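Structures are listed in the sections that come next.
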Structure 1
Amino acid sequence: MVAFSCSSWQTGAVQQVKAVFFDFDGILVDTEWAIYQAWLKCFLLENQPLPLEIYTRCIGSDFATWSPKKHLEELTGKTFDWETLDAQRQKEIVADLSEEGVMPGVRELLDLLRDRGIPMAVVSSSSHFWVDGWLNKLGIFSYFDHVVCRGDAPRIKPAPDLWIEAAKRFSLESALCLAIEDSHNGVISAKEAGLQVWAVPNRVTQCLDFAQADRVFSSLTEVISIPLGDA
């Protein structure tokens, strides 16, 4: 298996990487903004705010960490028909994303890693229906050796289970795998799993704390510029 080496942002040490694992939402596709806008609309219809600093508690996780539904009910003192509202919100999200492509730098980075023989996976707390559908729609499914999603491990992020499952599928130690994440919950889950972690915040998650990431980039285009020497 081919490997590359990367310099750790915190220690300066050169560490070998034999596989790269990408989060999906907010890393490969800018879905996070459309999802946030749909939730914001829901809150504004009830004359309630939804600051990014509060909403981002649920990114890279599920509603067990923080629930916008519970939060809106607490703010308004009302109950809602969430089945109907969820279906409506999902339609709005899909419509907003209908012309969406991959994030800047995605195709170039995938091509670079594939050309170097570095295996890749997607590791996401979202469903296979959501992730696989988008990977196929965007024509990038074939880049990935594995897609690990909700249901493929006992727990989703911020638990480390999905990352551990991905490393197992490559028969690799977690320390030899690099996670690329956009959320605080995603970073801490990958670190807990023992992976090296690079953070690439987006316009929704840029307010979060990424101190636990080994390195932080402004975009995947910047990641491409990092020399990837042979280990």
Structure 2
Amino acid sequence: MTERDKRILFDFVDACLLPRCPICTLVQRAEQRTLAVYCAEGAGDQQRRADVRAARGLCAPHGAQLRDAKDAMAAAVTAYDVLTNLQRDLVAVRSNPRTWGRRGIARPEPCPVCVDMQRYNRAVCAGIVAWSADLSLQQALANSHGICGPHLRTISRHTGVADEFWGAQSHAWQRLHDELGEFIRKRDDRFRHERQASEADAWKRAWHQISGDVLNDITKE
């Protein structure tokens, strides 16, 4: 996937239709595809199994996704591998009591799904920067709920971002800010009789924008 790959442009514009950060949406779709492929192969990818063993499993969120994927065989084979290695760690600790309280069990490798998603996250952000001058991207962003704070900070570290891109993001956030203000206003006893409209869930959408929806380990540089 190159930075000017049109798939990034089309996928981003499509993700802007949802009430959340479009980049978070793309990353979470990629997470689901990654785990689906792993399960479809019946945990037969030897390199991936080795990566999972070295990591002593997956992080809690990705482990939960594997558990919820309803592929009992893939989950069982993976768990068997990991528990075999955890047992070896335990044997190693028990066989050398002089290290107790000092060295302990060695730190495992990072979650391999997180590593893949970090790579994908960087590629998507770079691709959006490459397409930032595109009118269709700018219009989709302006009409969306905006890019979340963590992803916006990642994009801001790139050079060559079109000024119109920042304007589109500002437009999206200003609309959300106005809806928050309207939500708060209608909580005043003087205006409680007014029916709530699009601002009814603005406070939820605002926190999607502030914190994002993907793991900090994925968005960190």
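To which of 1, 2 does the computed value -20500 (helix-only ellipticity at 222 nm (-39500 (n - 2.57) for each DSSP H run of 4 or more, over all residues; to 500)) belong? Please list the in-between numbers first.
Numbers: 1: -10500; 2: -20500.
Only one of 1, 2 returns -20500 for helix-only ellipticity at 222 nm (-39500 (n - 2.57) for each DSSP H run of 4 or more, over all residues; to 500), namely 2.
Ranked by distance in nm of label points 7 Å out along Cα→Cβ at positions 71 and 95, which of 1, 2 sits at the highest value?
Answer by largest value of distance in nm of label points 7 Å out along Cα→Cβ at positions 71 and 95: 2.
Can you rank 1, 2 by distance in nm of label points 7 Å out along Cα→Cβ at positions 23 and 39 and just name the one with the largest value? All intermediate terms of the calculation are to be shown ahead of the outcome.
Numbers: 1: 1.3; 2: 2.8.
When distance in nm of label points 7 Å out along Cα→Cβ at positions 23 and 39 is computed for each of 1, 2, structure 2 gives the biggest number.
Where is percent of Cα pairs over 32 Å apart largest, in which of 1, 2? The partial results should precede the final answer.
Working: 1: 18; 2: 37.
Of structures 1, 2, the maximum of percent of Cα pairs over 32 Å apart occurs in 2.
Values quoted throughout were computed directly from the atomic coordinates according to the rules given, and no laboratory measurement underlies them. Here the structure is a predicted model, which is why all the values come from computation and not from measurement. Cβ atoms are built from the backbone, for glycine too; each structure is taken alone.
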